[in-house]
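Below you'll find a set of structures to go through.
Readers should treat all values here as calculations from the given coordinates under stated rules, not as data from a laboratory. The structure displayed is predicted, hence computed values, not measured ones. Cβ atoms are built from the backbone, for glycine too; each structure is taken alone.
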Structure I
Amino acid sequence: MCQKNLEADANANGPSLDNRPERKSFNRAEYYINRELSWLEFNQRVLEEAIDKTNPLLERLKFLAIVSSNLDEFFMVRVAGVQDQKEAGLLKRDPSGLTPAAQLKLIAERTHRMVQDQYAHLMNNLLPELEAKGIRFLRCEELNHNQKSFVENYFDEVIYPVLTPLAVDQSRPFPLLANKSLNIAVFLEPKNNLAVKRQLFAVVQVPSVLPRFIEVPCASGKAFVYLEDVIKSQLEVLFRGNRILESSTFRITRNADLTVDEEGAEDLLEAIEKELQKRKWGAEVRLELEAGAGPSIGEYLKADLELDDEDIYAIPGPLDLTAFMRIVDLPGYDNLRHEKMTPQEPEDLVGEKDLFAAIAKKDILLHHPYESFHPVVEFVSQAARDPRVLAIKQTLYRVSGDSSIVKALAEAARKGKQVTVLVELKARFDEEKNIAWAKTLEKAGCHVIYGLVGLKTHAKIILVVRQEEGRIRRYVHLGTGNYNDATARFYTDFGLLTSAESFGADATDFFNEVTGYAVPAKWREIEAAPLGLRKKFFELIEREIEASTPEKPGRIIAKMNSLTDEHMIQMLYKASCAGVQIDLIVRGICCLRPGIPGVSENVRVTSIVGRFLEHHRAYYFQNGGSEEIYLSSADWMDRNLDRRVELLFPVKAPALAQRVKAILEIMLKDNVKARRLLPDGTYVRVAQEGGEVLQSQVYFLKQSRRRGGRGSRRNRAVAATPVERENEKDDGKNLLH
């Protein structure tokens, strides 16, 4: 997009609106929840799923691992950022009135409690329950004679050749340990120098290339020993001639946020590749240390890493619980997991044989993961094969490791079609993968754009240009989620397939703007950030306020991942004061404080955390009876509205709009996995009244299965992509994105 226009408009439709008199009264610290504390409450809801005994045992273990994965990213990005602010001496308060130092204190207090609760549940509940089901985790001292022999042989033959002990002394400084690597700190002394006690220090890195859990022989079930325990039991072999005084496992989390000077970079791809190398060695932000470690090890690491007490976490169990994801997929224990789900053929495509013919007849709504992602893959694959297709244009933000869509785009380019792909290199923690895909696409002959300077392209859109009977027809896919056939199995998202001319014209203008210097167009159907999306949402809320009366109050239902934007919150407060009834379905962070007398009495905030990651963004406006439904790639966060390329698009077909509205209404009736946000920032489960029990994700699963059961065997067979039919081994590994 034209960079000057983007920046000017992003500035124009943001803070200046805060000067309106009717908004000033909402600019008070007590009206806002701190972003980081709100995120921690989200992770608490994930932890509650690990505790919830209505979930299968291995699913509970998975949720426990997700808590750790989420915390890793939280520290690497969010906590690291707040620490940078504190070290820079910044005293600016966030909307909730907290300085960086105050935020860090509260974050540490809440996180320490969460980690203690997490490990208490693991050690006191999950591990004993797993043992009762035949899955045991043994310490080295618990092994029988045969198991000890097996472990000693395994150490000699497999582990020992890989290990590299790192001594620390005057000539060998403390090693620079990689982010999130597991290590063992060792204090030792020479056996042959007892007259002069000389304490030595060394570090042994636990090899990440080896299995974290070593399976040992047992009479029944499965038995595992931790890799780090095996290494610690053999330290005297590793440090021959020395006496081991004490040892302890530890793990360092580092600042992993990229800082790329996009303006000064001649080659953005090269600049990001260089910055990725630094990510492993960023500043330390957290030390996890095995509980019970001697004070000498703790003090040594604390001093060397220059960390405060609040940055050190004593872990009463195995470090890095993300490793338990491998146990979640253990063969032979299907009874301890959710029943595998095969996504069904989409409702709008039942009986259709040709995808383009189906889209030409009517708009098609997709609801993942209940409905298969296969039509999206097939949309690109069929376009690649179809000789009548002239061009394919697409944005890519996060894609799977074995992306069928990327392969189809490459195939299309090799067949001589015009293929343009905007690959967002700055998709956090997917940069390396996206760089690889970008190079693959370039080699195939695709025209690859590496995003826009200063902005992330988060929009999800595909444009297919096809020649039909002497005319050009454009087909468009717009989505709320990524073009990732792996995450589409457990992320809830909407997609829209249309051949409407107005959408096709907007899609053409969009790609001309992001790939060239076209002046921003006046959109026919869609709206884009950072140019006008914020303004569009403000207008929709203002219209709802104007249409609201005491007899017929306005109504807004907004579903998103996070709500942090101060100005959007102020608009919602204004609407609430005007009597508009507002239901927000916010999975993660919510900085709005509901239930404040005279401010947010008419706002209700619901969060659903369950088997699937709630990811779709949908916005309903009653509009005085002329209802409107919009879908979007954007949350109500300042980054989405001001610093990203995002799209908002209406659901024009009345039947499809009503279907989306019905889906939102079902979510609001959820009284199993839904929690309600209280004014103090905490969440409570929605009460089950009248004996009716409704779990929205289970409802949608059953609904899609009933529809699939009515279809033919052929239809059910084509409903899932090859990835969807695979073992769901990657399901839900991270609930943060």
Structure II
Amino acid sequence: MNYICTPLTRQKLIVSAICAATVASAHAADGTNDRADQAAPAVAASSASAQRPTELPTVTVTATRRNESAQKVPIALTVVSGAEMERAGNNTVQSLVTAVPELTFKPSLSSKDTTLTIRGVGTNSTSPGVEPSVSTVIDGVVYARPGQATLDLLDVDHVEVLRGPQGTLFGKNATAGVINIVTRDPAKQPTGYVDTQFYQGGEQRVRAGVEGTLLPGLLTGSFTALYGRYDGNVKNVYNGEEINGYNHKGFRSKFVFTPSSNVKATVIADYMYAHDSYAAGVIGKATNPIYAAALSPVVPSLQNREVNYPYGPSVEDTNWGVSAQVDWKLGGGYTLSSISAYRQWLNRQRTDEAWVPQVYQQIPSSNDRGDLGFTQLSQELRLASPKGGFFDYVAGVYALHTQDNEHYNRAVTTCKNSTSASIVSGLTPCYPGSSTLTHTTGDAEFGTLTNSFAAYGEGTFHLSERLRAITGLRVTHDEVGYDFERTSTSAAAVSGINPSFASSGWTSANGLSGRAGLEFDLTRDVMLYAMYSHGYKGPAFNVFFNMQQRDTPALRPEESNSYEIGAKMQTPDHRYTANIALYDTHYQNYQANYYDTVAGQVVTRLINAGTVSTRGVELDLGARPLRGLSLTGGLAFTDAHIDEFNCPVGAQASCNVNGKTLPFSPTFKANISADYRHPLPIGPELELYANYFWQSRVQYDLAQSPNTIQGAYGILNASVALNFDNGWRVALIGKNLLDKSYVSVMATGSGYVTIGVPRDADRYFGIQLRKDFF
């Protein structure tokens, strides 16, 4: 089958998507998820012997907080298996953007400022007083901050990307969607592996794991460790070193205790350390000629791979936690589950803010130091009823406590009265002895505390064999408080540092999340659904280094109303699937960052930006047209825009953005993956894999700067591997084979535009050697 997408009006696109889905479902049959790994038995609910080689495997997900077939769940979702992620060389949440068209990722100088968006909606903020709109959940534990989940993933069984508000079952910080990550349970048979990968640029990845039975009939366990390093793809001309790389190491262990057939206890412990050198100050454009001269010998361009750092960037993350889940099978088919978790996250960042090594009379020099300590403690109790009757349900209570403590220091050197000769007109260097240099230091100590309590329930009424009604409600009580104190050695504002200031605040709110809808089996092979969802995200505070009096009022809770209709379909021979979803979602009091100028420096201000909307069409396809060949693909049309913008008090930047697109929201995104396996006559199995990802132009700035637009681009990745019967695997991996240069983020500054240079901004190759022990 060939699918061609050309620019259409919204109405034509919707009609075209519906027609494509109808054609693909003409022979409708039992549902399986179209995006699951086509060869991964770890996520297959049915046994391998029950499926023919050309069938798509049935995939079980936990999107409704109980195990169900993905094709029977009335939620727009994408499933990516751990095996598929490994074949694609993806080992982080942010790498999923190449497999899930509805998902985008915004990198930042530090992991604590990164953002995930779904359908164009996400919370981008440096403030610790706000939660994300896209929730990340790993083995039932909600990660309260997105930076906790940006490190390497281990032992992934599959990842479920749930689109649209999911607050009923997954909590208040899921107004845009959920990344639900499920890891593998340990196998009973003793197994192990060692996986090594080497890439151009000095990149190395090593993983090793063991699993098996520790106490027969009672206890199984697994332990996996990793080490990874990468020099980087950006050169620091100041000292000749490569940056924009990483150094990671960590482990994950999982133990499953089954004292009886009715009790299962799972204990998980994980640890990850990362030392990255993210090059946030790569200059893509110089909007001021004076600044362009100061950058020499660095030449600004979107293909720039150089910086001039006197100190060099450094970001360290230490992320660890423990969790325990106990599932009791009670009488009558009921299951009671308890999930207890504690997590700690430490973050340290060291950065240059001016991006130039020399102090000039027109350009001050500054560098930042920040330290963060974050802890969270959560407890959930959940009761699941038996299925098969007129009414089945899932109900529970949830409590979350978080505490954040930060210290941030900024040192700024400004210059006046230089006697040095100008390099170019209007650019005068400042040297000690020939200039009046002023050194200003600002120190800020701040912290936040949150408490959240919720009770929820969702049930399904089986009105007939083919018609079901779903209804759910979550009641949440939030408490958020902060303390802030900044001291400055200057009584007046200088570039990037406001005068001394202290403040504290406390707020609380009650909120409702819920959904109601219908699902109908048109045939045993085609399921239709219609769903209304209401999302809620609690109040927030804009707590950041340059906080001032205007930032002290609490932000109002963010709420959303979403309407979605969809169909999930499969052919009778289980070889083709087609899922389609149409949605329309409106957000009130949208919590977003707004670029503004404070003390002569561009900063981001967290505000209630007003009302925004996102609507669109999503099409997911899967096929096994030939024995050994699996195809998956997706297409997303997203119209995410600002309806009415609330211009913040004292704003210096333009607020004329009504009707403009939301940042990080391309109108079109698409991907297609192909996986072919064939036994060779000489013995090993040949495996060919390719993935192509494409997106249309995207605006990176809420203020709609014309200098922060990334043009359309496509990335092709591929690999060829030999799998031997003795457990050896040898693979050649190619990334960005078309050598398409692109940027992952753009941000405006005073006279310049910085860009993010992703790992695959240029073509590179690698090899994999893996040995499995049985």
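Once distance in nm of label points 7 Å out along Cα→Cβ at positions 217 and 657 is calculated for every structure in I, II, which label goes with the largest value?
For this comparison of distance in nm of label points 7 Å out along Cα→Cβ at positions 217 and 657, the top structure is I.
Taking 13.8 as the value of mean count of other Cβ atoms within 10 Å over residues 89-96 derived from one of the structures shown (I, II), identify that structure. Present the calculation step by step, with values, prior to reporting the outcome.
Working: I: 13.8; II: 20.2.
This value belongs to structure I.
Compare Kirkwood radius over Cα pairs in Å, for residues 537-584 alone across structures I, II and report the one with the greatest value. Please report the intermediate quantities before stating the final value.
Numbers: I: 10.8; II: 15.2.
When Kirkwood radius over Cα pairs in Å, for residues 537-584 alone is calculated for I, II, structure II comes out on top.
Between I, II, which one scores greatest on mean count of other Cβ atoms within 10 Å over residues 473-480?
Details: I: 24.0; II: 20.0.
With respect to mean count of other Cβ atoms within 10 Å over residues 473-480, the highest-scoring structure among I, II is I.
One of I, II was used to compute helix-only ellipticity at 222 nm (-39500 (n - 2.57) for each DSSP H run of 4 or more, over all residues; to 500), and the answer was -10500. Which one was it? Could the numbers behind the result be given before it?
Details: I: -10500; II: -1000.
Matching structure: I.
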